[in-house]
Structure I
Amino acid sequence: MKDNWSFNENLKWCIDNDFQVYIQPLDNSGRCKIAIRKGGISTDGKPSKYCKEKGLTLYSKETLGSVEYKTQKKATENLPKVYLYLRQTHGGI
């Protein structure tokens, strides 16, 4: 597997392949996890969205990461690893 793509290449790949990646707060203490929503770009981050142009309803699925971070800053520092992981596991390269 290739692992030397740039951050921007991995981010673009995730967007082009309809992966929305974001920080999900767990409570008011700052604890959070990284969430991935497959289909999230097409559905504007919602579980579903009706697409008039195609005449059908699009669906997305959120997966919450297993790692819990104490701060949003720590979670943000790990986003590049998540983009790379998604590209490696779903990119077929």
Structure II
Amino acid sequence: MKVKEAIDKINNSDEPLYSIFTAEELIDGEMVKEHQDLDEHRWYSIATRVYQLEDGYLGIRGAYQSFSEMQGWSDIGENSEAFEVIPEPDVYYKRKD
């Protein structure tokens, strides 16, 4: 699956895609990063997952966690969004021995 095709499929879905997990069912790719740009709210969190596709990388941002047993994904009110991303090196800090 190509990035443009996946973006169109997710962003123009006839059904609302209230969680990342629902949106990712529409694509065919390998997840290479999860929990990116994690944004925690009182009852839920939103994050981006990155997938490697045929011709590049796809980011899907949407509801990732629900901290309430009393709410469903649609109660959060966030529709997932897909977009093209590019890899960028990251610095990691570890404890000095």
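Where a number appears in this text, it was derived from the coordinates with a stated rule and is not lab data. No experiment lies behind these values; they were computed from the predicted model shown. Cβ atoms are built from the backbone, for glycine too; each structure is taken alone.
Observations, loosely collected:
- In this comparison of I, II, the computed figure 2.1 for distance in nm of label points 7 Å out along Cα→Cβ at positions 28 and 84 is attributed to II.
- Look at FRET efficiency 1/(1 + (r/R0)^6) of positions 12 and 52 (r between Cβ atoms, R0 = 25 Å, to 0.05) for each of I, II: the largest one is in II.
- Answer label among I, II for the case where distance in nm of label points 7 Å out along Cα→Cβ at positions 60 and 76, calculated from the coordinates, equals 1.2: II
- Read-out helix-only ellipticity at 222 nm (-39500 (n - 2.57) for each DSSP H run of 4 or more, over all residues; to 500), computed value -8500, structure in I, II: I
- Among I, II, which structure scores highest (criterion: mean count of other Cβ atoms within 10 Å over residues 20-27): II
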